[in-house]
Structure P
Amino acid sequence: MSATGDAVNDVEMPLVDHLEELRQRVLRSLLAVAVSAFACLLVVRPLVRLLEEPAGSIRFLQLAPGEFLFVSFKVAGYAGLTLALPYVLYQGLAFVLPGLTRNERRLIAPAVAGSAVLFLAGLAFAWWALVPAALRFLVSYGADVVEPIWSIERYLDFVLLLMLSTGLAFQLPVLQLLLGALGLVNWRRMLSAWRWVVLTSALAGAVLTPSTDPITMLLLGGAITALFLIGVLLVAIVQRFKAETPPGDPPPAAAG
């Protein structure tokens, strides 16, 4: 390893040891997801009732034998993955960070932590804003013609997919921050492309939402645009801080 003091660790591991460590961490992550999913399966009925709340008085039907059984596994899997996400990220960080320089470590660790927070924020935004707005529109449209009686599987697919896609869309500021901190793009160039961002946000809102109602697409597209502007602000702050910080003195030579 380099003697400049940039490296985090001075010990190099053989490739076989790296692969073995990676295998162990992947197995631990999968085990954490499986355990979390099993725990959620034990309380899957309250989880399903919670997911049914935004639908209000809508009646749900089981349209095929075993439909609710498969739905239970699906809900438990999504919930288990969400619960195990912090531990999975920890395992990924524990594997990656020792091989990075100190500067890279200062960048990656907060970015991953921010990614987890933004993912949970995306789930909350979808739950409190997108799902109720979409359901109100879909129920009211044609309510005087048809009675809404929905398949429980298709309803939960709609809710879970919308929440997952929103959580992924909320990763945009982290991506911008990484690109800006690595010097691949600056905030002025990002801001100058705002027209394309608005257009892309509208298209992403149409693609990521499992329904075709305009309310959900507008809300998600507006949220992506707002996240982009937040990312531009973060990049501007980071780049200004880097410009104002004088380069540090070279580290002293190691004793002995």
Structure Q
Amino acid sequence: MIKGCTVPPVVTGKYEPKGKYVTIDGLKMYQTGPTDSKQAILIIYDIFGYFPQTLQGADILAHGDKENPRAVFMPDFFDGKPADISWYPPDNEEKGKKLGEFFSGIAAPPKTVAKVPGVVKSIQKEYGSLREWGVVGYCWGGKIVNLTSQSGTPFQAAVAVHPAMIDAADAPKVTIPIALLPSKGEPKEDVEKYEKELKVKHVVEWFPDQVHGFMAARGDLSDEKVKKEYERGYKLILNFFHEHM
């Protein structure tokens, strides 16, 4: 147990975010935590964008490490047009088609991967004290984390939460410490193959009774078990960054 890392009480009803929305270099983003910190975390949301559960997670990561509160930034890579949560799970043809179009359009991973280094540079230009960066990605964002944690990465440590599109071919290219928090929604065999190929310090912590998305938009925090696992997940992330940044 790492001293100083504590998940604040999780709000299960209407959540009032602690941060604010700012625009940096033309890109809207949620910002929380002290901007005069030396450390920052970039959060890459899931395909559903700014959900209360995800914003609460950002606030936890900003303030949960009492010894080292961090500036947290969550860019709106979808320009206000995220996927509709009613499309998931894609259990009929219409939902599948809408999700497919979304993933092949604005959510095509290479489009976001190409933007990430410039976004980090723009934030650092705006807030000159920031020196070290971690990155957290949920679901779709987990794929972006894998692809932006390779050679030339601006990040010192990375976390992929219930990551989508897990590919063992990405693993040996990762150059920084990484943590994976898979749920029952990720193929166990794919995660095991990925972990086997990692060449860096890493943690893989399973949440086998939680749905894909439980730490972001799909988390039902009114369910006590989900709430406890949500808290456990964020404590793991806080401890991981405390150790590796």
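Each reported figure results from applying straightforward, stated rules to the coordinates on display, with no laboratory input. Values in this document were obtained by computation on a predicted structure and should not be read as measured data. Cβ atoms are built from the backbone, for glycine too; each structure is taken alone.
One of P, Q was used to compute helix-only ellipticity at 222 nm (-39500 (n - 2.57) for each DSSP H run of 4 or more, over all residues; to 500), and the result was -24000. Which label is that?
On the way: P: -24000; Q: -10500.
Here the read-out was taken from P.
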### Query
Here mean count of other Cβ atoms within 10 Å over residues 64-71 was calculated and came to 12.6; which of the structures P, Q was it taken from?
P
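Identify which of structures P, Q gives the largest calculated value of distance in nm of label points 7 Å out along Cα→Cβ at positions 96 and 224.
When distance in nm of label points 7 Å out along Cα→Cβ at positions 96 and 224 is calculated for P, Q, structure Q comes out on top.
Starting from the value 1.1: which structure in P, Q was distance in nm of label points 7 Å out along Cα→Cβ at positions 168 and 192 calculated from? Write down the numbers at each step before the final one.
Numbers: P: 3.1; Q: 1.1.
Only one of P, Q returns 1.1 for distance in nm of label points 7 Å out along Cα→Cβ at positions 168 and 192, namely Q.
I have 14.2 for mean count of other Cβ atoms within 10 Å over residues 80-87, calculated from one of the structures P, Q. Which structure is it? Display every interim value, and only then the final one.
Values: P: 17.5; Q: 14.2.
Attributed to the structure labelled Q.
Looking just at mean projected area of the Cα convex hull in nm², for residues 88-135 alone, which of the labels P, Q belongs to the structure with the highest value? Please list the in-between numbers first.
Details: P: 3.9; Q: 4.6.
When mean projected area of the Cα convex hull in nm², for residues 88-135 alone is calculated for P, Q, structure Q comes out on top.
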#### Entry: Rg/Rh (Cα atoms, Kirkwood Rh) - highest-scoring structure of P, Q
P
